[in-house]
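The numbers here are math on the coordinates, done by the rules we state, and not lab data. Small disclaimer: the values here were computed from a predicted structure and weren't measured. Cβ atoms are built from the backbone, for glycine too; each structure is taken alone.
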Structure P
Amino acid sequence: MNTLKIAVILGSTRPGRNGKAVADWVIDRAGARIGAEYELVDLADWPLPFMDEPLPPSLGQYQGDHTKGWAAKIAEYDGYIFVTPEYNHSIPAVLKNAMDFAYAEWNNKAAAFVAYGGVGGVRAVEHLRSIASELQLAHVRQQLSFSLFSDFEDFALFKPAAHHDAAATSLFDQLEAWSTAMATLRA
């Protein structure tokens, strides 16, 4: 099998967002991995409109060039790490919208979750798990949850506690194993 390709999808586009520092931290930790290549996919670089496809994505009959481009990008990967803040006990609309634009491109792949917020983004991850299941994404147990109170200085400067390093290693191990296993379903 070829080297696994994993997308680290940054699910916030807000000006001044904390997510970029979190995603960069994930990419930095993943840089030492030899079982997979990790690449940042920043939704700020993919300005998708609100869902504007005339047919459900599950039919795979994409009309818009923006949809075709996004679907092709998602199709490149064997697995995904979703980095998300928690907004009102859920995920940002831009992340949900991006997930809704494709279907088969997500199927039979693996996913992991990294979240941040007042309570570590755990409620956002619970919503993401439900969405991932519908998209036929196998999601791993290990997740990373960063608290705005203890992993950020003044709620803005990302300074994660040292214990997150071991959790990140576990997340990468699980995601790479599951991504490898899911590839057999797609073969």
Structure Q
Amino acid sequence: MALRIALVLGSTRPGRRGDQIAAWALDTARVHGGADYELVDLADHNLGNLDEPGNPNFQQYQHDHTRAWGELVDGFDGFVFLVPEYNHSFPGALKNALDYVYREWNDKAAGIISYGGWAAGVRAAEALRLVLAELQVATVRAQPTISTRASFATGAFAPQEGLDTAVSGLLDQVIAWSGALRGVREARTQADTAA
């Protein structure tokens, strides 16, 4: 079965630029191949502030929106997070979405494409890596960055030279790690079933 990789747009802000970046990244990923790619736009999911009373590790969800989100996350083998930098970190909407579920993220791979002004989102990516590590998500080394000052100089997104090559390198790593970690998840499932 083909690997399923989600491109997660981590901003829900009105007037955001991430939707243009996400559309370009999705097209680039589909041309690259190697997996089935799907855009997951957090703005399309009605998560609101975390409202589950229980520990997400136990998966005893009380709300339909949490169950739907958990099923969506669980269905992917890996992720590419498209993350802007807000105040030296990543958006609260993304942190909230990550916190809703736990086991559904475990033993999967992720890449990060960051974007922002002067620092091109690198501080957001580094902050995100810490959270993903706690969720048992293995982040790959390749980390393309996008300067919004340069890429939106004309108002519309225009990728800088070499960005497609950098994203292809990230995708190669995410695909390799996602395939390897699929085996880890399958072994864990077999062990849980046998117990």
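A compact table of results
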{"read-out": "Among P, Q, which structure scores highest (criterion: distance in nm of label points 7 Å out along Cα→Cβ at positions 62 and 94)", "value": "Q"}
{"read-out": "With helix-only ellipticity at 222 nm (-39500 (n - 2.57) for each DSSP H run of 4 or more, over all residues; to 500) derived as -14000, matching label from P, Q", "value": "Q"}
{"read-out": "If distance in nm of label points 7 Å out along Cα→Cβ at positions 102 and 118 is computed and equals 3.9, the structure in P, Q", "value": "Q"}
{"read-out": "Comparison of P, Q by distance in nm of label points 7 Å out along Cα→Cβ at positions 78 and 174 - largest value held by", "value": "P"}
{"read-out": "Among P, Q, which structure scores highest (criterion: distance in nm of label points 7 Å out along Cα→Cβ at positions 126 and 158)", "value": "Q"}
{"read-out": "Cα extents along the principal axes in Å derived as 57, 34, 24 - corresponding label from P, Q", "value": "Q"}
